[in-house]
Structure 1
């Protein structure tokens, strides 16, 4: 007995209905991106390994899918490396390419490679799949789509304001009300590390702090101690473990805490600009929350940091995130090009919309008209009508074979096709079509022009 086929863990098949729902999300995000002046680009599904490696930190590098070189990839490997089983060194010998881990680093490569063709500031959006060798679980996949928007070539803070508005606009159009857009600034994190005397342990400090909502204050304290951060330093950051109040109150507290840090005060100033302008402009359905524990992507984020969480009551990780990366293009040789960008986690957004039953208005893929097939003569007559219906963009099809009437009608019912057209000898002689409304059961004879009006 043949083994039942399967797909790799962390990947999925999508039914026509699921594809329709995903396309609804895609089209909503795309519409808002273009409303805000972004233009689309695409990059290859795989990049040269040196483009990706070393850009995401040690943990990120481990999650990058490597592609084996073509041909006899082992022939060029030093036998000594195979003997000692040094995976990292062997990998560099047998793999020169890798599947992209995200869309941001390939975008930075794109900007550098095409810098003479780009008009700065350059506003791009990109909606493509990415791959990560992660442990599959709910809301976490090995293959998933990212929908990114970035602006490079400007340090102006108004773009930070617009990205908050853009998130709000997309989720409002999706009727996903009550999302929380969390906001922080890397300069604030650097300032905190500076005033507690642990500037050289910024990454360790912030990675631990970022886990506050998952492992609590006790767990964060334990991890910081394990990373070599002194107890006196941890004591100084205790106020952050219970950092409450309005956004303005949090900013005032940070201003006092970071008074002796020039970088920290600049971060507070940048955040205040965004918060105050959003308060003035208002949001449709989202909430803006200042979160000083937010630390994602510190390997390349240098300013604003975003993360979006689902409405309360929905158990899901972040459904979006991003930040400013002043130095990202510098790793590819293009200095002093500041950028800021955000990403939508399409797959997680899909799961949230499904959980909250927010797909009611999605038009599922189905024809509006089905022509019954009674044989070659009738089918030829119907095909001529199909050509005319399709010219005016009416979704329509003919049953592919002259099967029993019951079977064809069952097909129409199962696909919820609203109109069935029946053509026999009488209809052909009269140059007419018999149209049945599958919902009401009513049936009438009509001309081709009348059929088009009915189906429109």
Structure 2
């Protein structure tokens, strides 16, 4: 079992070449360890007194030899991220020097931190609740400005505040019911109509939070947009135009794209993975010449199946051929956009309604296609623009709380015994406590922090 009272150390910056590398320590021995390796003099050990919230300039020294010129920051307990004494060594970002300093801290008695152990200690020392700790991970991995903002709101306590409001209302209702149960001679039972009204209000607030999950998950996981069509339909040209870079190879030779190519961009605040696929067509037989193409076609079909949005592309100069119609029949029940390419070469009208005509040469229709993609993404978001996000664990807790309150509501409508109603209300409170970590198992706790990097 992990010792949560010893001093831990870890590299908190990405490994590799960089301007600055940071080694972080947390625990009661961090000042001692720093004192044994940190010196004003690069050639010999000269003691430095660490002052909280100050920058200390000096050298990391090993056996009288300079390792690197550094600055050290010291945060004294409890005024630190973990609530313990913390020291950070800011050195040059070379891989070797960062590892060498890390190994020095270990040699002096620190233990290499486990994944997420710094934030885990922050939670256990009540510097953060569990929803705020999870927000740290979301903030690190956020890919868009909007999700970064929502994650920062969670870190500042916005979700915690919302849950606290629901818990308080639930607790107030439970207190009224319990008081009448415990002191029947002094307190009258609250009317069933009152209980029903209060439960409905609380459930409505839970529904508002639950409704954010679709949007939250979309911004966390992203969305896949696959460009599909037959060979030489203009898919790769469209892919490049949407990215505004020449990412995919474009030629007049049908079948140039043999494999799927992916790039991620920000559309409507959602990380959107654009996928350029190999052209789809029916092969009469699989030969040596068509074997690779057949693999590409199978991959394309798999991407279409797994995508959230499909852009179906056909060549406007040729019109809808049998191959095009077959592809469209396969995707028309999915969320899709119809796009007709090479509008600069013809005056033909599209054969299908709501078709966006475009040219990758003149850029006609590209902005319209981007707006169409954005509309489809926003249509998938059925939340009401809450200023916080929730993850799958929090979503399940909210659903559990809602389910318990709905059972209590049904019992209230039937005017069943109020002590039975109170049991389900208590269950709802326990589910809400799991969100912020007042009630949590070691298994869940470890699972959460195992997703962090070691230096956080």
Structure 3
């Protein structure tokens, strides 16, 4: 499998290359040169597999040049052996909504599903064998803790986690900052998640610095994240046995819902992919108006979605623009230099063939959490609530699945405000609550971050 950049189709990389690099040298995102599409009989065969075996089959399409099927199966089985659900994910019926619970991993968030696999890939691909790897990641709450759980105490791998200071939940922060391993460094940036994400991208684009520290990334811009997330769309379709289903996805950086788009390109009969946003509604705005214009980040009750620059949207653009890499590069240049770009009506309509979008306010989020709790005695977190809300607003969407992206305990204050009740602490998280935290508050500045990283690895 060859990989190209969204901004330059002439580039040629293998899976190991793109896994380690994360971001293309021209600042674009990696994509496979082709995507396999399964026919009906092939889908029928896949439907009989366990989650882990299904994951091995799907991932093998994208990394067969560097990993054998046996290696992949070993990586995946080891990654998921300690998940609370033996099938990794579970599906519950909540009223008329199918809830896909993705939070049965070690940090109780959907990010675990990809990150645990990626942690094992670092070892299997031997990327840190000759020279230590320094992983730099931005997080809006859950990516950081999932990365820490995956890379904690790994030999020859250091992890630098940038999170926005005072802009994630207390539990999200504690899960990250109470890990005292020598290879984990928590950095609280005086800014937003978008600032953290920009810094990581800037560092990747500084070739000298990137090569000097042997830098790698595990944000959703890393293609390995996407392919791991494709699997649960297939698994859900097979489990529900519906002719055609839709998915409502809480969306910040657009990676999770983009994985659904890839699943559809691979032949999965998905009807609609519903983009559920909070008040940071850039994706809804671009679908409604054609204008992609990041606004100032507005803090919300669903902090992991407090993002105005949805990086993975660039991958969708590549296909919407008929794989015109030059035009993608031009739009990204406009975004950087002018602060926005504009899509044509034809391009907007192309997006609408697969996607719908709805914005859910904080007050609506609280009402949804309360309604689900009152009616069904079931608690959902504020991000999952936006997925429920989007389904209700769109209406007439049969056989719709809402992605449950995090355990409600991570958002105690919000749940208490909505329901008047406390959420019982799951046993996986009890160990974090009273531990001492360790993190450094650092200025929102590229050079200061570079100096910080260098001081820790020298």
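Out of 1, 2, 3, which one gives 7.2 for distance in nm of label points 7 Å out along Cα→Cβ at positions 241 and 401 as computed from the coordinates? Intermediate values should be presented prior to the final figure.
Working: 1: 7.2; 2: 4.8; 3: 1.6.
It must be structure 1, since only it matches.
Compare distance in nm of label points 7 Å out along Cα→Cβ at positions 177 and 409 across structures 1, 2, 3 and report the one with the greatest value. It would help to have the intermediate numbers written out before the result.
Working: 1: 4.4; 2: 1.4; 3: 2.0.
Structure 1 gives the largest value of distance in nm of label points 7 Å out along Cα→Cβ at positions 177 and 409 among 1, 2, 3.
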Which structure, out of 1, 2, 3, was Cα extents along the principal axes in Å calculated from, if the result is 56, 50, 48? 3
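Read-outs: derived from the displayed coordinates by stated rules, not from any lab. This is a predicted model, so every value here is computed, not measured. Cβ atoms are built from the backbone, for glycine too; each structure is taken alone.
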